[in-house]
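What follows is calculated from the coordinates using simple rules that are stated; it is not laboratory data. These figures come from a predicted structure and were not determined experimentally. Cβ atoms are built from the backbone, for glycine too; each structure is taken alone.
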Structure I
Amino acid sequence: MPNHLINETSPYLRQHAHNPVDWYPWGPEAFVRAQRENKPIFLSIGYSTCHWCHVMAHESFEHPEVARLMNEAFVSIKVDREERPDIDNVYMSACQVMTGSGGWPLSIIMTPDKKPFFAATYIPREGRFGLIGMMELIPHIRELWATRRGEALSLSDEIATVLQQTSQGTAGEKLDEATLELAYEQLAKRFDGQHAGFSSAPKFPTPHNLLFLLRYWKRGGSKAALDMVEKTLQAMRRGGIYDHVGFGFHRYSTDSQWLVPHFEKMLYDQAMLAMAYTEAYQATGKEDYGNTAREIFTYVLRDMTAPEGDFCSAEGADSEGEEGKFYLWTQEEVRQALGNEEADFVAKVFNIEKDGNFVEQATVRRSGVNILHLRKTLGELASDLNLSQQDLREHLEGIRQKLFAYREKRVHPMKDDKILTDWNGLMIAALAKGAQAFDEPEYAEAACRAADFILENMRKPDGRLLHRYRDGQAGVQANLDDYAFLVWGLIELYEAIFEARHLKVALELTSDMVRHFWDEDGGGLYLTPDDGESLFVRRKEIYDGAIPSGNSLAMLNLLRLWRMTATSDLEGKAARIGSAFSGSVKQLPSAHTQLMVALDFGVGPCYEVVIAGKAQAEDTKAMAKALRTRFLPNKVVLLNPGERESPEIAKLAEFTKSQSSIDGRATAYVCMNYNCKLPTTDINKMLELLNVR
């Protein structure tokens, strides 16, 4: 018999709808029952492509005896962390306070009024290696609740108090250029000089580290900063964390060498990494980075795009009950796909071994299977094989297509096809950046389709956003990240195609964001709106983890929109975000690198460029292209085609009314740090004014 999850739209919740555990979705029905029956709540938070979530489900939640114990002791609630990031944020913070770490699956036991008193991540069915098992834990909690409930309630109150105290941010001295310097120094100390990246195992891509370092290099010419970026991008692209057959990046590497991935693929990783490779291409002109960005876009547009043009959330790690099976190769499978001669060639290039290269590094030892990866650059491989790089690329592409066709016949991992506003915002931003850097209209069209879908289907009549869409249903009140990430995408999309409607909506959403999320007393933005569901704490987040925080991106958006529209109160809000968290940020700015990107823009120098000219004129296009193909991160660009052709832009940025073309030619108006230069029709002069050497 199905449980209470059977009518949910979330793929993760639907995966558990036939568990013998009597799961409820988060909502009043579960909490009323817990109060009525005087039971604690077992809260399980995960997501559909989480490998260890599946392991715990198979071990415990599908086991009749575990389910019987849970149903007797608890009211049990399942939450999809991607659908309800507000709930996940609060209880993950509680887990980190209580245990010193966190992750998914997240297992919380709490009072009927939502206050936690026990936290863990994965819990095995039976205790082992120092981990308590569900079979021991449930009777222990049941006894505690029956005979020593006061201890549990006291602990839950203490945890709630700690989270209240740590959820508001800490103000201190203002953030400045010295903060940027400290962030760089901390990243440099953490950098893995042997394998690249900024940690040992496990290694997460954390692309915003690279976005900040590129800006730090741009600011002062630090070769070491650029080297860290390039070595990390190259190591990831060569490693097993990259899908060399179908493109796109896996979520993280379980080892220090980028070899053994955690195989799920997340939309947000594709977006952020595509931006990092795109910007590295702009900064260095190296085609390898541009090609990698294009490959990521190929993967997303092929495999992660819904029929309506929006983007799916993730692809799982497991197929046929085994993690990574879809992506791994035996030597014999390669021969079947390619024939002996090409298989021998691939074995040399991608390090395929008869006994497998996944034996020592994997958590579960597997013999005979291989993770495709490169140990050398294409240039080094070409030299070893006595081929030109172009010939090697063409040969490898032919082989890749054969391997891809062979792999497509396998059972695919599960795809989480729900649409999330925040993650779609990141992908819109990435595609819009790619459209500019690579002069590729297809990317702009894809970004535009996704933005239009969200604004038509995930925006209420009053203009407020919704967070999730699936099976024709939009729902879940939007959080800060939805607003901040989508506004980022709309700003980038405006600069890619110069349609004023995107800038207009970006300003409208920013206004709604400030109205409903802003903390008037302490500054900064709450994760949840003022009319959102009341949890036991209303948190503000500034830490830039696997994805940037909403506050970090909101600060950058506010600064850019201020420069684009001359609306001064936007700058004031941006400054207050920085000051609201400055005390904690100054201690460890390297944990806030997306905020450092915003700070770099705020400190300047930054530029406003208005191009006055007809949108489709060749000289206008040439002027815009000269800006787009170069790495100029701290600029904003507006197009003024004349009030008759685009009255909207004159309303949004009134100062553009007086900035008209000279003699009918495309004309650039460049301002830097409140200082405007004389207009020019010469592209080289424009670039000179922007300090492009």
Structure II
Amino acid sequence: MNKGKYYITTAIAYTSAKPHIGNTYEAVLADSIARFKRKDGYDVYFQTGTDEHGQKIELKAAEAGVTPKEYVDRVAGEIRRIWDLMDTSYDKFIRTTDPDHEKQVQKIFKKLYAQGDIYKGSYEGLYCTPCESFWTESQLKDGKCPDCGREVKPASEEAYFFRMSKYAKRLIEHINTHPEFIQPVSRKNEMMNNFLLPGLQDLCVSRTSFKWGIPVDFDDKHVVYVWLDALTNYITGIGYDADGNSSEQYRKLWPADLHLIGKDIIRFHTIYWPIFLMALGEPLPKQVFGHPWLLQGDGKMSKSRGNVLYADDLVDFFGVDAVRYFVLHEMPFDNDGVISWELLVERLNSDLANTLGNLVNRTISMSNKYFGGVVADKGAAEAVDEDLKVVAADTYARAAKRMETLRVADAISEIFALFKRCNKYIDETEPWVLAKSPEKADRLSTVLYNLVESIAIGASLLEPFMPRTAQAIAAQLHTELRSFEDCQRFGLYPSGSRVTEKPQILFARLDVKEVVEKADAMFAARRAAEQKEPEKAGQDRAEEGVSSDTEDKPEITYDMFAQMQFQVGEILQCEAVPKSRKLLCSQVKVGGRTMQIVSGIRQYYSPEEMVGKRVMVLVNLKPAKMAGVVSEGMLLCAEDEKGELALVVPEKPMPSGAVIC
């Protein structure tokens, strides 16, 4: 059944760096949604790609001694390689250096200029090169860029501007009348209260201080500013033409059903992009979802420390589907998720090796042991069977309901609830006991049939999230993965079929200590290589687009900062966390209460050194588990270029509980 078209996009990845696992998460998330929609009967078109212009690229290329095009070709190739490695089933990988895209951007710019939405002016202010942004004196933070904290320099530049305020009222009305447009709701409130309602300023849409960009064809001193260039990929990639000759594909697919982006670029996609579309007379996308971030849980992810987590490294350790499972399952709907080597091993062992892998292996092994691999429904049903059948047949509906609101982690949990129910069914029916009584043979055969049928349904539902695993299960059951429609009917596995003679282990259990030691050795080898051959290491970083600079973070308002509660704490006790080589667990007195805080600083401080220190504490951080230990806050640390950490302590003696403001 064809349910209609579904056009989904990711943000296009900026070609300044090899994507770490947090960047890769977005591509995997979009892929899981696209695969689910395809299997659910939609005509899906999934577009992703790379954003390749700007001053930052021009400077990095110069440092690497290559042309900007050579530079972005290398990085774009690396990004695409990783997207392919993670089995992302995109229909188009667009690059903003594609000739057809560049041509349309020029036509769009000219059209907007001709109708008066773009005008020429000049910009004077303090300029941050890494962020490619102008700031006023009042916007600076401690005299530096409020986004990234780097130095700014006075600059004056002729530029073209877009009249944002002309469309602000119309956009506000659209957001108010389309509550589904910006999701989650917290992102909508942020855009309305912090940007739209206070009033929009006109936006700079061209630059003259560098050349690596799409030229404004009627004023060749200017290149189109990166956001007008990058955002339009969502329409140029499917055949939009500013002269009115858009392709049949464009007319079919636009407006997009979903723009999936990181929460740090929500402003560009929910304010700039809709206004550009309004000016072009095109419909707005149906929904923009700003997903949370995937953060490193066991110490900060830092290029200078050489511990950044990349998808290809994780795949080497755990396999593609295990990494897909982790990033999809561990990311909450609205809040940031946490990744660490310990958490990865814990999830692989408990969910993948135990709940799923062991279930499949036991079921196939018992089928071979008791019936020579033949799985037959003998009709020897008992009351306990009905609950399993209901759970199996209803799992699609529960997962689909979660997917309707993009709660992907919850959808996966619904599928794993079926696998857990299968394991419970084994405990309830005790096949090994049935096997002792020849008169119970038909009952035993029916039990194993019910298990195989339930696993076949679960594997078919799992396919959008873990495609390789789903296929591997189906192959061992000697069956095909089913449509979602067939997943709602119990009993379609052909009675009398034969499972594989020798079941393959889907996920082998791992030892967390061995994994962490192997990862530490990998990072140490990289740091040693950089120290031994710094010039070559710098060249390697340039070739893959990796910078050793601090990564930029999005601007926040004072109200957002005011939500964080910092106080002075006194460390009363401290001990090493048994399951980790990096973590310390401290009991910290903050005023009248004592908090348990886990920190990844074991290589910098011994437990004995920690006791008695007065430290700065973020006290209202949501509790989280690290290596199985609950942490109720965060100790603030400073980090130098070599990745060395030092606790942030008050300059003068301050009492426990003193407010940091």
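Using the calculated result -15500 for helix-only ellipticity at 222 nm (-39500 (n - 2.57) for each DSSP H run of 4 or more, over all residues; to 500), pick out the matching structure from I, II.
Answer by label: I.
Here distance in nm of label points 7 Å out along Cα→Cβ at positions 330 and 426 has been calculated and equals 3.6, so which of I, II was it run on? The value was obtained from structure I. If log10 I(q)/I(0) by the Debye sum over Cα atoms at q = 0.07, 0.10, 0.12 Å⁻¹ is computed to be -0.49, -1.00, -1.40, which of I, II is the source? Checking each candidate, the match is I.
Given that Cα extents along the principal axes in Å, for residues 26-257 alone, derived from a single structure, equals 55, 48, 39, which label among I, II identifies that structure? Working through the options, I get structure II. Comparing mean count of other Cβ atoms within 10 Å over residues 18-25 across structures I, II, the highest figure comes from II.
For the structures shown (I, II), Rg/Rh (Cα atoms, Kirkwood Rh), for residues 394-569 alone is largest in II.
Look at distance in nm of label points 7 Å out along Cα→Cβ at positions 490 and 650 for each of I, II: the largest one is in II.
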